[in-house]
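A short reminder: the numbers here are calculations on the coordinates, not readings from a lab. All values reported here derive from a predicted model rather than from experimental measurement. Cβ atoms are built from the backbone, for glycine too; each structure is taken alone.
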Structure P
Amino acid sequence: MKNMETEFKWDANTPRAFARMLGAAERVAARVAAPEKLHLRDVYLDHDDLSFEAQKIAFRVRNTDGAFEATFKTRTEIINGKAVRREETLPLPGVTNLTQALAFLNHKKIWKGIEVAGLSPRFEIRNRRQTRAVFFDGAEFELAFDSCEILVCGRTLKMKEIELELKRGAAEKLDALSTLLSRESGLEAMRFSKVKTACALLELWGKK
């Protein structure tokens, strides 16, 4: 479905989790492509009245190796590792820092029916990501290995996760491949998304 993201997430906070998943993918997939490395810095924003929080919207400005974009997603609810959510992305041409990104959004005012002026940072997620294209049963996927730092209230939490996103093909192919990878790797499904974890830390560490 257009502008919908469908993915499966595993908890990678166990020894050799990345190696176990890569080995599993190489055993069950038709082909696993060479890796691509990315450095992501996501700053999550909201209004002072936390209207995005109330609407279960996650709104971020992402810096991917110097390229900026804004994205909103419906808040991820992970059920047995699987997440389905709406995602919309707005390129930010000419933007080189967060201050410029906020100015761009203030000028934009409204985007995709939501108010994007007057936003301020709530937390940041930094991610060293390695991705591989995976081909299985006529479908194409992206397998991402994420080493993250969640920065909240001046404190940092480290976590790792693995994501399998369906890029092309029938939705049931994601179920089939994720089931095989879970069995072959022995990894457990992720219970909470990075954003939900960050929001919980905001509440725990005393900042709303």
Structure Q
Amino acid sequence: MTLRAEKHAASSGRAESVVVFVHGYGADGNDLIDLAGPLSRALPNTAFYSPHAPHACTINPMGREWFPIPMIDMSSERLANETMLRTAALFDDWLNGVMVAEGVLPEKVALVGFSQGTMLSLQVAPRRTDQIAAVVGFSGRLLKPETLLDEVQTKPPVLLIHGDIDMVVPPSDMPKAATGLEAVGIDVQTHVSRGMAHGIAPDGLELAAKFLKKHL
């Protein structure tokens, strides 16, 4: 199995780096690809990819999921964990293929996740043997912090952004994620978008653009 993806070519016509959007539960690759427009103004030499998660969403067959969420779809914790680990490996393999296709090294690749996409990004990036440039995570949380110390391979810088009135993924999950990442030596920046629920606010997107430009 491989992943299908939406793509937005580098606006300059020459890709020197890659940003991969990782969508949330119940969405698909089309959900975030439009962010390539505003981000490309800061990153003209960047190609943008937005893969579709490999599984149909249990509660929204029109959308996709990276792995089940027991508290939402009544799946088992075991199934959710096993699917997450398989999907993380699949995503990592697909990411390597994108690097080959675009002719870029890992240090010129960044992940931008939203919600479940942030969870997957934070699962994959520090466990890669080849360090990527950076991770931006909107409205997510850190999965399996208890195993990260033994499994961390690389330490890409991370920017976490969260709305202060998020009723889907609690804002308190952001400092918990930061603590877990910092415990293994990963440099983490955090930002709270005031008055924002479960979404991406303009101030967060602007900060993400600056962070990506710095690290790509």
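8, 33, 36, 19, 5, 0 is what came out when P(r) over Cα pairs in 10 Å bins from 0, in percent was calculated for one structure; which of P, Q is it? Derived from P, not from the others. Here helix-only ellipticity at 222 nm (-39500 (n - 2.57) for each DSSP H run of 4 or more, over all residues; to 500) has been calculated and equals -7500, so which of P, Q was it run on? Corresponding structure: P.
Calculated for structures P, Q, relative contact order in percent (Cα under 8 Å, 6 or more apart) is largest in P. Each of P, Q could give distance in nm of label points 7 Å out along Cα→Cβ at positions 8 and 56, but the derived value 2.3 comes from P.
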